[in-house]
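Computed from the coordinates by the stated procedures, all read-outs in this text should not be read as laboratory data. Please read all numbers here as calculations on a predicted model, not as lab measurements. Cβ atoms are built from the backbone, for glycine too; each structure is taken alone.
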Structure P
Amino acid sequence: MFWPPATPRPLPAVKVWDVVLLIVLFLAVGLVLGALQAPLAEAFGKELSQNGLVPILLLQSGSLILLVFLLIVVRRRVSWSDLGFRPADRAWYRIALAGGLLCVPLVALSRLLLEPLIGDDFQNPQLEVLGTGGFDWANLITLLVLVGLLVPFTEELLFRGLLYPLLRRRLSVVVAALLSAVCFALLHWIPPLVPAFTLMGVILAMAREYSGSLWPPLIIHSLFNCVNLITLYTALAMGQAG
């Protein structure tokens, strides 16, 4: 096989309603924080908080990790290792690094193929928000920590740590990967990019399935976000210099 086999392990014993509740609460917290963006920006300072973006990411991600701890780890007695935070075969870390870099052109290509349908003037609103303040080293480093590490951690915990294993207990690898990927894509709230994010979600789910760990998909996801963020800020720096 191209990839090293994972050691067979039981899937975490989470319930359907646990995952549904977590997704609903995650969305609800995001909506509430989105409505409070202006007050948060004023409270933390518009420049320091990236116009409220930094506290929103911190609070939403922190709330999900806390909810998983209370509802899954404590209430269901499921360990973090059971959720997937356990070592993988060393070869998987090399595969994950290559996969993270490969996902950048793959996702870009899938968006390019859809350009006739979505229009060539479409701009990713996430990138627009992340680049609002222009180039600044402090902003870049802060976002690399949040968008490059914390956000992928929480999303992998929710989608590949909880949702995918739940589906996998009942469905085949392909169907479970596709369904979890579609949910992952839809929850980004950018309809034109649903196919691109679905492709990304399938890759992440496959890495979770065949590595037996959340670390490889987390590395892929984190590297993908970091590369895109650095590319954005490089473009902003060149624009300011020009």
Structure Q
Amino acid sequence: MEKTVDQIVQWLHESVREAGVNGVLVGVSGGLDSAVVAHLIQRAFPDDSLGVILPLNSNPEDMDHAKKVTESSGINEMTVDLTETHQMMYASISDELKQNNSFEQENDQLAGANLRARLRMSTLYTIAAHYNYLVVGTDNAAEWHIGYFTKYGDGGVDILPLVEFTKQEVREIGKYLGVRDDILTKKPSAGLWEGQTDEAEIGTTYDKIDAYLEGKEIPDKDREIIDSMHRRTAHKREPVKQFHRTDK
């Protein structure tokens, strides 16, 4: 584990040097993945890393955990409350859709949740521009494979240090780095709406996705869910599709 962490830290140094920037920042949600990234980037750049807490109608326990992550990692911290910004923006968009008879109630929850993720991304990049930092993502191998992230939201980042590690491997890295036990063991949740959990929304468990990625046998119904999500979210993992002229 020491070797793995050292390799990630070295990779972070190389990424910053290649980009010609001063350091790195991450949005700290209070969950496992962002906790691990916060510890990693603080280890790599003790004076030039930043953990940004972005409350937005957030579960108070998650915000408490986020604060404890910044304390346990020793990372520099900033908090930007986006609750009012999201409320005003989404209300304005919804009102316009209703006036144009385009509002679909069944899409309301997901659209509002995706806007949260994209507001957070925009905030992180605004802060990063001021510090000349890279924005570090938190997606692990399971989330990346099934596309469990918002395009141009939490998927809108510069670098992904955990993308080749399963959820369990991320947990083991976190334990090595000193991430708190209550964060290591909490139910994964993107905090997109009240009571939301990753596994309930996905329809299978991280353990099964990890096993699938490791080439192990899993029940057919879980394999079908994983394969289906991987196909449907291919566009999230690829560069923007471009038109290529044929008349030149």
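Starting from the value 30, 18, 15: which structure in P, Q was semi-axes √(5λ) of the Cα gyration tensor in Å, for residues 39-182 alone calculated from? Attributed to the structure labelled Q.
Could you figure out which one of P, Q the value 49, 29, 27 for Cα extents along the principal axes in Å, for residues 71-142 alone was computed from? Let's see the in-between values first.
On the way: P: 49, 29, 27; Q: 49, 31, 22.
Working through the options, I get structure P.
Which one of P, Q has helix-only ellipticity at 222 nm (-39500 (n - 2.57) for each DSSP H run of 4 or more, over all residues; to 500), as calculated from the coordinates, equal to -21000? Working through the options, I get structure P.
To test your reading of the models, identify which of P, Q gives 3.3 for distance in nm of label points 7 Å out along Cα→Cβ at positions 15 and 223 when calculated. Going label by label, the one that fits is Q. Given that relative contact order in percent (Cα under 8 Å, 6 or more apart), derived from a single structure, equals 20, which label among P, Q identifies that structure? The value was obtained from structure Q. Which structure, out of P, Q, was mean projected area of the Cα convex hull in nm² calculated from, if the result is 16.8? This figure was derived from Q. The greatest value of mean count of other Cβ atoms within 10 Å over residues 87-94 among structures P, Q is that of P.
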